[in-house]
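In structure tokens below, several structures.
Just so it is clear, none of the values below were taken in a lab; they were calculated from the coordinates. These numbers come from a predicted model, not from an experiment. Cβ atoms are built from the backbone, for glycine too; each structure is taken alone.
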Structure 1
Amino acid sequence: MAQTLLIADLHLLAGETDKTNLFVKFCQQHGAKADKLFILGDLFNTWLGDDLSISAYPCVISALKNISSNTEIFVIKGNRDFLLGAEFAKQTGCTLLHSPYLLTSNNKNYVLIHGDELCTDDKNYQRLKRILQHPLVRFIFLHLPVKTRIKLSGQLRKKSIEAQQYKSRKIMDINQNTADKFMQKYPNADLIHGHTHRQKAHNHGKYKRYVLGDWDVNRGNAIKIDTQLNYLEIC
């Protein structure tokens, strides 16, 4: 029976060995046995371009490459690692996907996204996202000197942390009306996403919405699809 695994929001940091080791263990014990592995964004806490960041995560790159010969690995970029590029895909054996992606598994359809596009109540975040992820802005950023990229990234991250302190949980969650409108395009599918870190299965009548949680240094989570869909605890 074919098995598909989905994860999101690991927010791996260069030099953070405990969570990195947990991910490597996951790849060896679970990822290598799956037919497909989907990473729905924010595998990395920050990604400053392939030329700069690949060398900072040798264990992660190696772990993905090691299982890619038997397991198809697909990556949807998140809001933290939207600068993942072709060299990352080449060195890991991963395939970078456009979002949304429609997955069919055992005659069931699932729409896969990172999830932040549904958080439309957070208008400041959506405005900043449109600016940062504009193709021209991405091009300019990737051609800046290394020190400048590191400095700008640190400043943006600091402002983001400060802004979150004043935002309500409702604002940082998905907007249900936005999700319902989005899923009208996929009448015979369920939705799987990350970003909000609020692991839970929601039944919205016409569709189900499965939310992946984030990972800490001791524990993570995945969704496993084989004969049915279940959450899988990683520790």
Structure 2
Amino acid sequence: MNNTSSKNRLLEIINSLKKQKSYFNYDEISVLLKNKNIQLTNSTIKTYLHSFTKNEVIFNAGKGWYSSIEKQFQLNKEPIKDIIKTINEKYPLLTFSAWSTEQLNPFTHHILSKFVSFIYVDLDFIKIIADFLRESGYNVFEKPTKSEIEKQFKIVNKTVIILPSIYNQPKINEYFAPIEKILVDFLMENRNFKIMELSETEKVFNNVLTSGRVNIATILSYSKRRKFTNNEIINQLRLNGLGVYS
């Protein structure tokens, strides 16, 4: 099989995947090539995929992952700006990250009326920030235990949960958590704080991933840091009809 023919056959597979799925990975492409008895070396496949990405036939979704979605996900930062500014003005040298459930509100089936912000900061600074935010009028929960959550946790106006930073988390842009971090945090914190029903979290996950392109590799990597297994996240993607597998 000559280069042009093999590239065209690979392109047929890519186009078929694009019609079926929002995201797919290198391993999946390799399996389909093998099933169709198309013999290509790994280096040749990678060269062709690089060419397809460069020419915007497919789009980069992280290491070994590709997407049919051209537009990158655009995160609304407005809901979290005030609290970031409040902390930053008082502690300008402090490293922390923040996100709010209000940022996910456009992607819920049942619109949320009350929101909670999450602040992730070094363990040694949790109490300092908690006390400061309380003085600033926020309803603060600092690294609450399971018992405290069950007995005390309630979302009211300006509710904030302060938790320890996660080692090796996705890169933060001026304190704003990126969508890849938010999605994994959202799944984990919803387990603890029961912000919404599981079926609703699945809808949010799906709606975010299909409304704009995200970095699947980053999501999978960070999910390990948050003690998810890859299968849990992959299954989450499957449940949402994205057809992704690793």
| query | Given structures 1, 2, which gives the highest value for mean count of other Cβ atoms within 10 Å over residues 46-53? | reply | 1
| Of the structures labelled 1, 2, which one yields 12.8 when mean count of other Cβ atoms within 10 Å over residues 38-45 is computed from its coordinates? | 2
| query | A value of 1.00 was computed for FRET efficiency 1/(1 + (r/R0)^6) of positions 86 and 158 (r between Cβ atoms, R0 = 25 Å, to 0.05); which of 1, 2 is the source structure? | reply | 2
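Tell me which structure, out of 1, 2, gives 40, 18, 15 once semi-axes √(5λ) of the Cα gyration tensor in Å is calculated. Present the calculation step by step, with values, prior to reporting the outcome.
Working: 1: 26, 24, 16; 2: 40, 18, 15.
Checking each candidate, the match is 2.
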| For helix-only ellipticity at 222 nm (-39500 (n - 2.57) for each DSSP H run of 4 or more, over all residues; to 500) computed as -10000, the structure of 1, 2 it came from | 1
| task | Could you figure out which one of 1, 2 the value 25, 20, 13 for semi-axes √(5λ) of the Cα gyration tensor in Å, for residues 14-141 alone was computed from? | result | 1
